Structure I
């Protein structure tokens, strides 16, 4: 059944507008105002007054810059069945919400709780639209790994991982708010379809973030495997090259000595024989490494689209 309820939209620094509202209403408004003036983070307070009135108050960060920690938008709310107060809620920061139609829809709600749920539902809709851009960037990243797998890709992977953490930090307080509303059964005074729509959007956002998290974890695991393989290949290459050049270095060091009595100095074909000896010993050493399978894929050409090139 519809009741006569009111929605007050004010700014935190407009004391001349805020105070009259608090003088007309009770239920701990002054205490909430003190929290509004100093609170800069998400918060939630749930009260069940002696009169049986249910009150939900708190603050909610609804917009966050992914590159600047201090660049965010927060609004404060005070909700009972008969009144809704929002402080510093700026719809100009929301690209995909049309304020005028939303205001008309909220004001037609049967009570303040329905109006608040509609508001939260639109904020969730904004997040769901914005997350599509993240999905597009993630899809591009997935294919970039195959085309140009380098350090820049690894940097981009962890940028997307950070963005995902920011998205989750925005969703967690909304989910907590939903649970808190259910805790005091404030949702029971709302029309079922309105609260259900809000819940489904929260569940949808949660499912998307969980799936994206699994995708990013898989990408990170793939990158770790590729990096480990590359490191092993580099070490194997250096080891094989060192071993193959050992005969040259050993015989070079031997024949580079300057002892007075060195019989090889008088050999007519000494230079030719030493060169042949070095080549044969190097080939025999390579053959032994090849026979043991220790050269791996070092001398094989890489496939064009290989992840490990």
Structure II
């Protein structure tokens, strides 16, 4: 347990220092965010805020785990590979947005192809790994379901869904960071209690890195995580749950992710079929904004909801 605390503290301070170092650099390089025209008008003032912020917590987490090399097991390596692989897709997307000088990076088709490709690699790995697949735990029951060959398409879909859900949640200052910080704290405790000690050190390191990043990402944000960060976090969260043989736990702790995603799906279907909008704007956090909620209030409520969901998830064991 002591090493987990050390990993949290070390990663936190590395994240603080890294942010202090690169935010001015990114400003000089003019790596600012381009705000989409369809978004709330209040977000226009955020135009030019440095993006690529996911580099801060990804670097901090990996550096911390390199220092604690004794905890660098295969489990940890897989999660780090997931952060790098999915984060790289986000990095390409953010880079193209900067090159195009618009909020358009990879096309939806290009992004989904890259996500499917990377997800397939991890799905096949998990299926063939003796300590992971193809069995999953059913929350609130003691049942273990062996999906056999169906495990591969399930995990591919799971990765794509989770990474996109985190990506959609990253629309307000500190929202995705706060929600994921709480989820990673949950995974730190859970993995330790289940005997995945090296994984719990990693989860602690990522929690510390996110806590440090929140110093710069909370309202008003000095840096935005971008797709680099949101896809990296989605890949990490999904992989950790897979290693714990409980990918379905995300449907509980990641309730905010799911709500954000469903709001987009519902809005899209409703508009295409009936030419009517269910929400003022999707994802739903923008609808709350247009209803008069301040960004900080939305983030606070989402954090409260996630805390309760994490407690419920503990009961599922």
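Bear in mind these aren't lab numbers, they're just calculated from the coordinates by the rules spelled out. From a predicted model like this one, the values you see are computed outputs, not experimental measurements. Cβ atoms are built from the backbone, for glycine too; each structure is taken alone.
When distance in nm of label points 7 Å out along Cα→Cβ at positions 158 and 262 is computed across structures I, II, the figure 5.3 traces back to I. With percent of Cα pairs over 34 Å apart derived from the coordinates and found to be 18, which of I, II does the value describe? Structure of origin is II.
Structures compared: I, II; top value of Rg/Rh (Cα atoms, Kirkwood Rh), for residues 246-285 alone, i.e. the largest, recorded for II. So helix-only ellipticity at 222 nm (-39500 (n - 2.57) for each DSSP H run of 4 or more, over all residues; to 500), computed for just one structure, reads -23500; which one of I, II is that? Attributed to the structure labelled II.
If relative contact order in percent (Cα under 8 Å, 6 or more apart) computes to 28, which of I, II did it come from? It must be structure II, since only it matches.
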